[in-house]
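So, here's a batch of structures to check.
Each reported figure results from applying straightforward, stated rules to the coordinates on display, with no laboratory input. Please read these numbers as outputs of a predicted model, since none were measured by experiment. Cβ atoms are built from the backbone, for glycine too; each structure is taken alone.
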Structure P
């Protein structure tokens, strides 16, 4: 977990996403941002090339953005695992 107050930068600043990825040892194309804030989570992650899932929670999609997966509840994530890039998994399994 990365707390913005501890690292001095928060979402949607690209540095916040890069810090999380650095701690995970991952690249943007190897990670998926799941969040309920369109501006902070989805748009922020997309700026650095991450795949995104927006948890809508009954809200209307604020914009049409190709490649954004939309779910209503976090519980729906279990059925999505196969649709995201596998570059990270393949590299780590070598």
Structure Q
């Protein structure tokens, strides 16, 4: 499908994505600076702001090991979904 009238919208989309990447990089840089200042501290009071950087523990199923050890169980509980991926090149 070809639609030359969409070129302006695609250009705008690409520019906004570029800006988003720049902002995300700047956010990460500032977060890293705050974390470096905090060191091993979990709480930082910065004027009206309270910054928390605490460890959290999560538990997840190791699907590779489950498929290896109990392939029938893994297959019984595997859910397949289909989605459409949107990309612009």
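Looking at FRET efficiency 1/(1 + (r/R0)^6) of positions 35 and 67 (r between Cβ atoms, R0 = 35 Å, to 0.05) over structures P, Q, structure P comes out largest. Looking at structures P, Q, which one was helix-only ellipticity at 222 nm (-39500 (n - 2.57) for each DSSP H run of 4 or more, over all residues; to 500) calculated from, given that it came out as -6000? For helix-only ellipticity at 222 nm (-39500 (n - 2.57) for each DSSP H run of 4 or more, over all residues; to 500), the value -6000 is produced by structure P. Comparison across structures P, Q (criterion: relative contact order in percent (Cα under 8 Å, 6 or more apart)) gives the highest value for P. Structures P, Q were compared on volume of the Cα convex hull per residue in Å³, and the highest value belongs to Q.
When distance in nm of label points 7 Å out along Cα→Cβ at positions 43 and 59 is calculated for each of structures P, Q, structure Q comes out greatest. Given 76 as the derived value for volume of the Cα convex hull per residue in Å³, for residues 19-74 alone, which of the supplied structures P, Q does it correspond to? It must be structure P, since only it matches.
Work out the source of 0.20 here, i.e. which of P, Q gives that when FRET efficiency 1/(1 + (r/R0)^6) of positions 11 and 51 (r between Cβ atoms, R0 = 30 Å, to 0.05) is computed.
Q
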